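Each structure below is given as structure tokens.
Rule-based calculations on the coordinates, nothing more; no lab input. Just so it is clear, the structure is predicted and the values come from calculations on it, not from any experiment. Cβ atoms are built from the backbone, for glycine too; each structure is taken alone.
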Structure P
Amino acid sequence: MKVLLTGAAGQLGWALRQQVPDGVELIATSRNPAGDGSRGLLPLDLADGDACRAAILEHRPDWVLNGGAYTTVDKAESEPELALAVNGGAPRAFAEALLETGGRLLQVSTDFVFNGRQGSPYRPEQPRDPLGAYGASKAAGEEAVEELLGATAGIDGTSQGVILRTSWVIGPVGHNFALTMLRLHRERDQIGVVADQVGCPTSTVTLASACWRAIERNLAGIHHWSDAGAASWYDVAVAVGELGSELGLLERMAQVNPITTAEFPTPAQRPSYSLMECSDTRKALELPAAHWRQALRELLEVLP
């Protein structure tokens, strides 16, 4: 089986490359393959729709695992066209080409397609209603996959398009909240962290397992995947300090002070509640639920 992976030099791409199943021929791509961690990767700029279509027609993969994305939430407010080109245009280009080649697309998406105004976990079939440019761009990618591939069938009779939403991605490499908090614990005596936004962190390690299992099981439709439990950003910051101290990564943890969203204004509005219902996906993939704190511990244990 041939799989074309995008964003292979990113934090999720790194985890996906660590877990490539036997029998998979991986075509790993990155926007800047000359950069650190990108050795051996092929160039592919997700903002270039023509390049995305050409890559499919050249390599004719059985699957495209679109793990690359424009993920700078706040910067997207000042670069909405670029965010839309990467997060909306690339999935559309892939889907258009896959209609010709017959391969399938696993589109990794986000909890930011929801507005965060309900008090119970979001189900996959609920309507999209993003708050900002980043969420709107990811919603556009989902819509392209549904529009072009949702009604088509691959060789196994299932739809060619699969959407896997996740949330609050953290990992042992790259840029993410957990690693930022670890650095701030080392540098500061006190940290103010937002406590009124609730969701669930997801380790790139567990997310990568879910992606590969989704391909193995020929998953179809829209699915949700995160680690288990619920947390605020404040909870995660405290856990990073406690676990970092336990594991010898910190000499001491900083004092973490809870603050409100209003006290920490950002260019982008974020969902105040973005827990997702993942039970159906766990059953379909037959993967156990890992509590986010245990997954956080495991990724801190393998920091390079």
Structure Q
Amino acid sequence: MKDRVVLLGTKGGPALRPGGPWPTSSLLEIGGKTIIVDCGLGVTRALTDAGVALTELDLILVTHLHSDHVLELGPLLHTAWTAGLQTPVNVFGPAGTGHYWRQFLQSMDFDIEIRIGDEGRPDLRDLVSVEEFSEGPVLQHDNLTISALRVEHPPVTECYALRFDAGARSVVFSADTAYFPALAGFAKGADLLVHEAMLEEGVDRLVARTGNGARLKEHLLASHTVAADVGRIAAEAGIRHLVLHHLIPADDPEIGEVQWIDAVRATWTGKLTIGRDGLVVPFADQANTTS
């Protein structure tokens, strides 16, 4: 297995539109582990499209409990189980993740019970463990270390950037966050920084399409990072490769890669990739797939 990141879904927000990208989820293959970061709608199909057998899941991490990051956590695990999952999967998420999982299991109680009896499957409730984390160390196993930093995503208080270190490789996912200078220290020297990004020029058109007007605009501006500030974080952190993810807006016909690149280049001159669904992002010593 080559170490890589695959952007399974790159859209910020839960709404879907014809022909548009899917909400946020990522695949991280590092240190011999198959790891999912966030489980927005579409993650299960995107994983199979990326050539990953659902029975190979090792770890799932949820950055926060907004629906575009957690909606398909239960369905992903249940579908993996019906596909033949036999080995334990560990889920890590903020406070409330355990409640989500228990409620999902309750909602699927009939199906789970009948498949155990009728198809001889192991009990899904025994295969999945959920641990809730806060800021600091999340997991240390073999050569893999995972740590979390609480970021600013009001009104959500339990939202965490995640850092993965395995041998000489390191990857940081920003989660959803307003401009948060402390993230630069957390990401210091990382190979990859996968950071959310917003273009202010598209916000008015986005809220006009979505509804909620002034309230939604107020939330977006208070809770997300404009592209130029993403570049500032990358420059301060001294990372090797910046990847824009969770794009806001992600499906505006007047905004393409050129607009994203121009906005980030005001503050970041290093290696840059603009995310899109299904994009494979290798590490620097592997094949080059960048923008």
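One of P, Q was used to calculate mean count of other Cβ atoms within 10 Å over residues 17-24, giving 17.4; which?
Q
One of P, Q was used to compute mean projected area of the Cα convex hull in nm², for residues 97-144 alone, and the answer was 4.7. Which one was it?
Of the options listed, only Q reproduces it.
Could you figure out which one of P, Q the value -10500 for helix-only ellipticity at 222 nm (-39500 (n - 2.57) for each DSSP H run of 4 or more, over all residues; to 500) was computed from?
It was calculated from structure P.
When mean count of other Cβ atoms within 10 Å over residues 113-120 is calculated for each of the structures P, Q, which structure yields the highest value?
With respect to mean count of other Cβ atoms within 10 Å over residues 113-120, the highest-scoring structure among P, Q is P.
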